[in-house]
Structure I
Amino acid sequence: MKQVAILVEDQYQELEVWYPYLRLKEEGIKAVFLGPEKKQYKSKLGYPVEADLGIKNAKPGDFSGVIIPGGWAPDLLRRYREINQFVRSIFDEDKLVASICHGGWVLVSAGILRGKKATSFFAIKDDLLNAGAEFIDKEVVVDKNLITSRNPYDLPVFCLEAIKFLKK
C-alpha cells in the first residue's frame, strides 16, 4: 500500500490538510500526519490534528510522497532541518512532492525549486522566484514529481494531479 506524509504544525490551513487526507483515503492510499513531534497541532481556527509520527522517526524510504499544506504552518515547519531534509530526500527519489498555498516556503528551504515550474499563494511568489523557480499563476502546476497549487479553491485539481501521480 502506498503511504503519503502530510506535514502538520500549528497554524495549518484546515482544508489543505483534511481534504487531501480524505481524498487519499478514498483512493486506498494511506495518509500519515507527520509533524516535528508526535503530538497534537492546532489549525488557524483551533481545529486539532494528531501527528501519527514525529520527523525523527520518519524514513523517506517508507513514503511514496509528501504533501505540504499551507496556512502559517510552513513557516514553522521550514525551521526544522529534518523536515527540509525529508522533503529533499522524497524529491531526490522522484517521489511525489505536492505543495499548496504557503507550503512553498518549505520547498524554498528544502532547496528544490531551482529550474522548476511552480505556483503558490501570490504573497510568496517572490520567495519562489528568488529560490530559482519559474512562477506560473494557475490552479495547478505539474513539473515532473513536483505538484503545486495556489489556495484551497485549487484543492480538487491539486488532489487529482497528486493521485494521478501516485497511481502511475
Structure II
Amino acid sequence: MWYVIQVRTGTEKEIIQQCQTVIPEEILEKSFLPCFEEMKRYKGAWHKEQKLLFPGYVFLISEDPEQLYRKLKQVIGLTKLLKTGDQIISLTETEIQFLLEFGGKDQLVQMSIGFVEQEQVTILDGPLKGKEGYIKKIDRHRREAKLEIPMFGRILDVKVGLEIIAKM
C-alpha cells in the first residue's frame, strides 16, 4: 500500500534518507518523490529541469502500516502521516493508478506536447494525453500547465511541463 507523509517543504530528500536509514527493508519497500520535467530559460537557451510534483510530501510503499507508523516516530522533521483519526490512510487504488500512469515507474512526469485550437487544448504526446480535463490554465511562455487533480482526499493544484507547438 502507498502512504504519504507531510514534511516541511525543502526537507523531502533529507526525510527520504532518514526513512531509508531508520526503517528496515522488510517494512519499507520504497520511498520516493514524484517529479516533473519543466523547461527553464537561462544563458540564452532552454534547459530541462526536474521539480517536485508535490512539494512537502514524501511517498512510502509498505505492507505493514503499524510498524511503519512506529518507525516513522524516529524520523526527525516529520510533520505528519496522512490519517483520519487514529486510522492511517493509504492512497486509493485510483490515486495509485493515476500516479503510475502519469509518472511511470520512475515517478517522473515527462514534458507533454500539444496545441490549442479555439480555446480547446489537444495533447499529442506525453503523460497529459487523455487527461486534458485536468488542465485549468496554460502558461505558454513558461511552458507549463496548471492542473487540478484529486489526491489525498482533496483537490490539489500542481504544475507540469507542457509545450504548446501551435495555436490556431
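Some notes on this structure:
- A value of -9500 for helix-only ellipticity at 222 nm (-39500 (n - 2.57) for each DSSP H run of 4 or more, over all residues; to 500), calculated from one of I, II, originates in structure I.
- Once FRET efficiency 1/(1 + (r/R0)^6) of positions 42 and 114 (r between Cβ atoms, R0 = 30 Å, to 0.05) is computed for every structure in I, II, the highest value turns out to be that of II.
- Mean count of other Cβ atoms within 10 Å over residues 106-113 derived as 18.4 - corresponding label from I, II: II
- Test item: semi-axes √(5λ) of the Cα gyration tensor in Å calculated as 33, 17, 13, pick one of I, II: II
- Test item: relative contact order in percent (Cα under 8 Å, 6 or more apart) calculated as 24, pick one of I, II: II
- If distance in nm of label points 7 Å out along Cα→Cβ at positions 26 and 138 is computed and equals 2.4, the structure in I, II: I
Read-outs: derived from the displayed coordinates by stated rules, not from any lab. The structure displayed is predicted, hence computed values, not measured ones. Cβ atoms are built from the backbone, for glycine too; each structure is taken alone.
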